[in-house]
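Pasting the structures in now, so scroll down.
Since every read-out is calculated from the coordinates, none of them should be taken as a lab result. Quick caveat: nothing in here was measured; it's all calculated off a predicted structure. Cβ atoms are built from the backbone, for glycine too; each structure is taken alone.
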Structure I
Amino acid sequence: MALPNNGLERLRIQRKMALVFQKTLLFKDSVWNNVAYGLRARGYSRGEVNKLVDKLLEQVGLKDLAARRADTLSGGEAQRVAIARAVAFNPELLLLDEPTANLDPVNIELIEEMIRQLNREKSITVVMVTHNVFQARRIADQVIFIDQGEIVEMGPTEKIFTDPDNENTRLYVEGKAIF
C-alpha cells in the first residue's frame, strides 16, 4: 500500500507508525528526556509526559537509569530506551530493524519479551527484520521470507518453518543456506 500524495493525510498515517533502527539513535541527554521527546513534540501535557515516561521506563527496566546520560548506556539498555521512546505515543505499527543485533542474551530476551508484550497487550502490529531464524520462530505469528529483495514466501510461522513451499526458504530455515 502506497502512502497518499496528500501531505496532511500522509502525515496522519505516518504519525501512527514508529521506527527503531538497528543502530540506536539517542540524544546526548538523559534517558528520561530521550523517552519524553516524542511526547513533548506531540504536545502532551507535562503531567501526561511525566506519567507516561515513568511508566515506560519501569516497563523496560530502566527506571533507575532515568537521570543517566543516554550515551553512557550499554547497547541493550540503549535499544530498550529507543523502543520505549518509539512506543510512548501508542503507535499502531512498530517497525524494528534487527532490534537485537549484537546484544547479549539477557538483553535479547528482555527485548523479545517487550515485543511480545507490546503486540499482545497494546495490540501494536510489529514488523521486525531479523536474520535470526530462531528469534523469528520464537516471537513471530507470521513470517515473510525475502530472497534477493523479493518476497518469496509468507504465512504462519509454524507453516514456514515446518512445511515451506519455497526451496530457498526450506534451505534457510534448516540452516543449509545463507542469503
Structure II
Amino acid sequence: MQSLVIYFSKAGQNYVNGEIKSLEVGNTEVVALKIAQLTNAQVFKVETIKDYPDDYRECCKVAQIEKSNDIHPDLKNYLSDISNYGIIYIGYPIWCGSFPMPLVSLLERLDFNDKIIKPFVTHEGSKQANSINDLNELCKGATIMDALVIKGSDVLNTDDIISNWINVSGENE
C-alpha cells in the first residue's frame, strides 16, 4: 500500500529563534517534502481559499479567532478518499496549542479506520502541544504513532533525524 503526506505550512513571516523572519518555504513544508522523498509518498498540501495574512501578528490573530470559534476555513482542494493509503504522514506547525484549523477542515471529512498515522510537527518552543490528543479525536480508528517533533528553525539540518524516525517507526518502502 502507498503512503501519503498531508501537511499544512505557512511561508512568509514566521517566528524563528525569537525573531520574526520571512520564509520562502514554510518549515513544515520543508519536512513534508523530505519525508515524501524518503518514502516515495504522494503529497497533499492543505491550502485555504482565503490566504492567511503574511504579517505574523495578524496571522496569529486570525488563527486565534478560528481556534476560539471552531471555524473550519474552506480549502482550495479536499481529499475525498484515502483508502489506497496505509500510512499517512500528517504535518503541521503548532498554532494556538495544536494544529491549524485548516487541517481540521480536511481531516474531519476522511475515514481513518485501520490507517497508521505518523504525525510530524514543527514548533518554536511548544513542541507538539495538545495536537496528538486532537489528532486522536479527529482520526478515529487510526493508530497514531509517535510524532516527529522538530524546532522550525532547525528544519534545514534534520535529514538524519527524519530518516531515523521513518526507519524506527517502521516505514520500509
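List of remarks:
- Structure responsible for -14000, with helix-only ellipticity at 222 nm (-39500 (n - 2.57) for each DSSP H run of 4 or more, over all residues; to 500) calculated and labels I, II on offer: I
- For 17.9, 55 (Rg and Dmax of the Cα atoms in Å, calculated) the corresponding structure among I, II: I
- Computing distance in nm of label points 7 Å out along Cα→Cβ at positions 33 and 145 across structures I, II gives 2.3 for structure II.
- Mean count of other Cβ atoms within 10 Å over residues 49-56 - structure with the largest value, from I, II: I
- Origin of the derived value 24 (relative contact order in percent (Cα under 8 Å, 6 or more apart); candidates I, II): II
- The maximum of FRET efficiency 1/(1 + (r/R0)^6) of positions 65 and 137 (r between Cβ atoms, R0 = 35 Å, to 0.05) over structures I, II, that is, the highest value, falls on II.
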